[in-house]
Structure P
């Protein structure tokens, strides 16, 4: 098991929990979609897993992971290749194989020509691609991906989906937070639906259909029924 979450309460202070009664797990070779309305508790769930939330009551067990944030984060003053080189310095891997993989990913995402440029000056889509490259170079047991499709063009999205499939086949576990429900429906093995700071349901699409009462409903249709009392921020 690469991730086990059993949160009783979590928040930024002991007196103000923003997340309650949230329990789920991710196993080897599994892609789990974390979904919910804006302000439902998705970000708080991820922050709890990452150890960022200051007050968490419960138990979280997490394997070695790579985190791809919604908003790319870079070191100012470091070029793209220097980011890659810095990542290498933190890993215990063969340098030749690592560099070969890095160049393969740079070519895949059409970033080979800007390896000596600063990612802070890149477009949002290019920055997102850099974050993906760094994560996939790490080759962790678990990927935690927050809104991975933001800023990506259709070709880049397709490449990302192919890479996610390959990582699953290698045995990696993946937690993906996304609002792109039509894509999530096609690729996720299970779903964690949170609303109003609580877990509404955890299970397969069939489980969600049963809970919503829509036997043939799409994930979006079921989502609407199960979160109909929610208002977006």
Structure Q
């Protein structure tokens, strides 16, 4: 069965759809709508959610997706977990299909892998790191350390080389007793260094794009099974 996966991303994101289409099975096609965003700041993401998200959703609905991923980790955490859940309910109501939250997928993946004490690596400024930390803590996870690169221009996040992400992650978790590592941001090339980071640290690693993709594939598989 051919299935269409919808993806809503910030307009300046150049990584998430690439990670997805490199790893999607052949029977699933990817269809992307973009929400205008230049600055990875609280103010920029507030505007993206309130003004540009509804337009992107309306556009994406016209391709009749079987499921939709909301592809921004920090925006999903921005106003708390209850807001993120309501955002997904709104997507499902408008589109008539299941909605997948990136930040909720991360929390589920961490728990499913038995990770309670997590070290968090991000490209963000502190104000967004705080929202990510709260989202994890509010779901019962313990954040032993969180560190960001302080980048507030979203396009520049994608320019960070994978080797730099790897080095920053190793530096961040040094001397912290974490059970696993979470690398946040759908515009961060973290999937490319996930396996190496696991090998070097001996810890499981979860990335935003990996978790969202796994959840999307699970949802689409359930749809196919129950047809």
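Quick note: the coordinates plus some simple rules give every number you see, no bench work behind them. This structure is a prediction, so every number in the text was calculated from the model and none was measured. Cβ atoms are built from the backbone, for glycine too; each structure is taken alone.
Some notes on this structure:
- A value of -14000 for helix-only ellipticity at 222 nm (-39500 (n - 2.57) for each DSSP H run of 4 or more, over all residues; to 500), calculated from one of P, Q, originates in structure Q.
- In this comparison of P, Q, the computed figure 30 for relative contact order in percent (Cα under 8 Å, 6 or more apart) is attributed to P.
- Value 5.2, calculated as mean projected area of the Cα convex hull in nm², for residues 137-200 alone, assigned to which of P, Q: P
- Once volume of the Cα convex hull per residue in Å³ is evaluated on every structure in P, Q, the highest one turns out to be P.
- Test item: distance in nm of label points 7 Å out along Cα→Cβ at positions 9 and 33 calculated as 3.3, pick one of P, Q: P
- Identity of the structure behind 3.3 (criterion: distance in nm of label points 7 Å out along Cα→Cβ at positions 41 and 113, calculated), options P, Q: Q
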